[in-house]
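**Q** Structures given as structure tokens follow.
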Structure I
Amino acid sequence: MKSFFGSDLLLNSESAKKIYAEVKGLPIIDYHCHLDQYKIKEDAKFQNIGELWLSGDHYKWRAMRLCGVGEELITGNSSWREKFRAYASVLPKLAGNPLYYWTHMELQQVFGIFEPLNAENADRIFDAANEKLQNISVSTLLKQYKVEFVATTDDPCDDLAAHGKYGGTIVAPTFRPDKLFTLDEGYLQCLGETAGEDVSTLDGLLKAVEKRLIHFISRGCRISDHGFCRFAQYYVTHSIAEKLYSERKSLSEEQKEALFGYLLVELARLYKKHGIIMQLHFAVTRNINAPMFAKCGADAGFDVIADRSPIQSVIQFFQQLSDEERPETILYTLNDSELPVLACLTGAFRHVKMGAAWWFNDTVQGIRKNLSTIAEYSALGTNYGMLTDSRSFSSYARFDFFRRILSDFLGNLVERGEYDLSAALETAKNICYYNIKEALQL
């Protein structure tokens, strides 16, 4: 029997251990996250481990709700110690859940605590971790994990003054124009004022978007992101899109979808023009619990996996773009039943790759399924590897989680005589660091 979260965690062969030894110390490029750039700029410290772990972490909030913890101890006004106790009490029920892995990996790596967290030792671990936190700030964690690049998630209207280089870490914005697609008049006015453009026409809107994109690039932006439920099934010409935009206050759902499709294609062309990578996150239905959404707001644990997009709609999107117009594109689906179809599609359109296992799929089995599907239907060695997609500065342990699973996956191929060890070592290093470093031109 292996020891509890020992050095060979998730490494089940000698080849896996050899591969992991080559990648465990590589720097981190976190090309998609939700960290607060102002906390990086200010080199913020944390009141306690409760604040560090439970402030805004909807993964943990969902787990606590699943185990019957009252909302007062999740998003309510209970003390951080009380909330930490509540979280500790549910951990023994989370066998196989990624939270169980991440929690204990963070305890070991950040706090030097090597015992399983539970209700009985919660207070003692809370106090021990807080003592360690007195000497830990944001920069401490970024330095410890060798984080070279952080891409925060930012709206085109956002102020980017806090982005820059802090110590050895570049903090750059990601262009995330999701609010644009709502066609909300207040938002469109904000975008126009920020860009100094009249957005009453479609051409004016596109000029405003490009001006903001250029500003983002001046602040270090190298990547964009879009989140939506599914791809549009309707695409229209520029003249029809102009008419739809002029009538935006009274569009049918089908017309809104057509305008969404048009705008997404135009943004893709802009990204190609300016050398920006495009990320597409889809197959998610958000805020399905209306009363709790009203109480807690967005990103509070009430989003779920959506039905898969009809593959024809995904194909249609890429057919709107020639190879010369298509930016480097990374696909993330929340519905992993789409993985084989999408991975197959990447071989038909240049510059399209599958992304990491996302959100609810960021599990041991989810990552293995993602890796094996990409390997079988696409080209695993070109993959861009891990990202945190996180709001927590201690979440860089997730890179170690991924690197162990990747090493084990490749190691198993080597052990069975199905892959060369030297190639596996090179592939692992490229996936964990060098591929995305080259793509972002870092």
Structure II
Amino acid sequence: MQNFLLSSTVPPIIRETINKATLREEKGLPIFDFSSGNIGKLLFKINLFDKIDVKVNENLPLELKVIAEAIKEGILEAYYPTPKGLSYSPTGGSLQIRKLAIKYFKEVHGVPLNDEDFDKVIVTAGGQQAMTAALRSLKPEAKVFLSRWEYDVIPAIVKDRGGQVIRIKRNNDLSINIDDLKEKIVENSVFYLSMPNNPTGYISTQDFEKILEVLTERGCGMIWDAPYLFTILKLTSNKAEFDRNFLQEKIDEFKRIIRRYYKNVCIISSLSKTCLMAGLRFGFATASSHWIKLMEAFIGRETLSSPTSGFTIGAKVLEAFLKNKIVHEWACKILAQRLTMLIEENLPLILPKNGAFGALYALIKTNKDGTKLADKLINEYGIVAIPGEPFYGQPKNVIRLSLMATPWVKNDEEWVKSVKMLKKALINYSK
């Protein structure tokens, strides 16, 4: 029993009807459609373009070529010869797209799904839409636990629906204080966890397993926000390094744990970080059929259709990634180089101490209020950083740096320039 979930909610009738129509179409059955204001369907069988010529740069690294070829296929499928991408499509994803989500969660996370478990997965307009829907599916009285360093929007989403947020301490090495969790946790509550963690980069399969042990004993659930799974690096005192075998070891450890505890876990992921396309908004989640049904209803009330062309392209990219899981490696090498430069510049970083790092961010200690410093940095230097306070849950002299918001050019010259400017500004403010 998942007593932390709402008992039921009524799905919007138009969304349900569109889904039924799409299902008939996928089965090749006749459709006489009077369902909705799907005006984009008028163009469904009209050739808008005589020709769309998209050529992939043959000089790209193999990892990027995989992405480029998939994007090309998606663009053509969405708009050529007819613009299918302009009409409505089911929120939650068609059966064909859900099949890819099932395959992802089976292969990457080890969730023992059957090929026809369409009611246990959902595809969303980005991972954050899935995360919001998962949180809104909880009973208002269900307490939501999260650690001191966590993604900053979670508390607001929980409080908006009348829920209560309880923070769990982190130790000096950024590990989660399991004793504090055991002391505070109550039955039928939910623990939200980003792992690898945004914003600290902390990743520990040991912590992950201990948390799930505690939650299971108390009949609690977990929302595991896992878009950074393919960004795990080796970390030493003087450098970060991408190691393919090290990454796979960590993924396999997570899979082993999830096979045991998956029943009360909602796992959320996306193409954003793994496939370098945060703006495409293609996320996916797996959970119990009841949890997914609630999520579908909430999303269906707020949006009548999925972003059809985005889902078409996203499906091609996800399919390509599942065939050849190398897309992330190019970005991981850059991530390691950029973090190493911050270490070599002796910036006051707050880093995990267990030899591993994940996600795309680094925390920097400051001698000033993080919110005020972030304002000064952008107003006086044009440096864009995020205050640490919303992630920590109370005032903290810390700012969060994204390691990936700066475009890559040859020799990563723009990143080097940005780091030099940041260091100069921090030195000036420390005087």
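No value in this document is a laboratory result; all are computed from the given coordinates. Since the structure is predicted, the reported quantities are computational estimates derived from the model, not experimental observations. Cβ atoms are built from the backbone, for glycine too; each structure is taken alone.
**Q** Any idea which of I, II comes out highest on FRET efficiency 1/(1 + (r/R0)^6) of positions 152 and 376 (r between Cβ atoms, R0 = 30 Å, to 0.05)?
**A** Ranking I, II on FRET efficiency 1/(1 + (r/R0)^6) of positions 152 and 376 (r between Cβ atoms, R0 = 30 Å, to 0.05), first place is II.
**Q** Computing distance in nm of label points 7 Å out along Cα→Cβ at positions 112 and 384 for each of I, II, which one ends up highest?
**A** Comparing I, II, the top value of distance in nm of label points 7 Å out along Cα→Cβ at positions 112 and 384 belongs to II.
**Q** Just checking, which of I, II has the largest value of Kirkwood radius over Cα pairs in Å, for residues 344-391 alone?
**A** That would be structure II.
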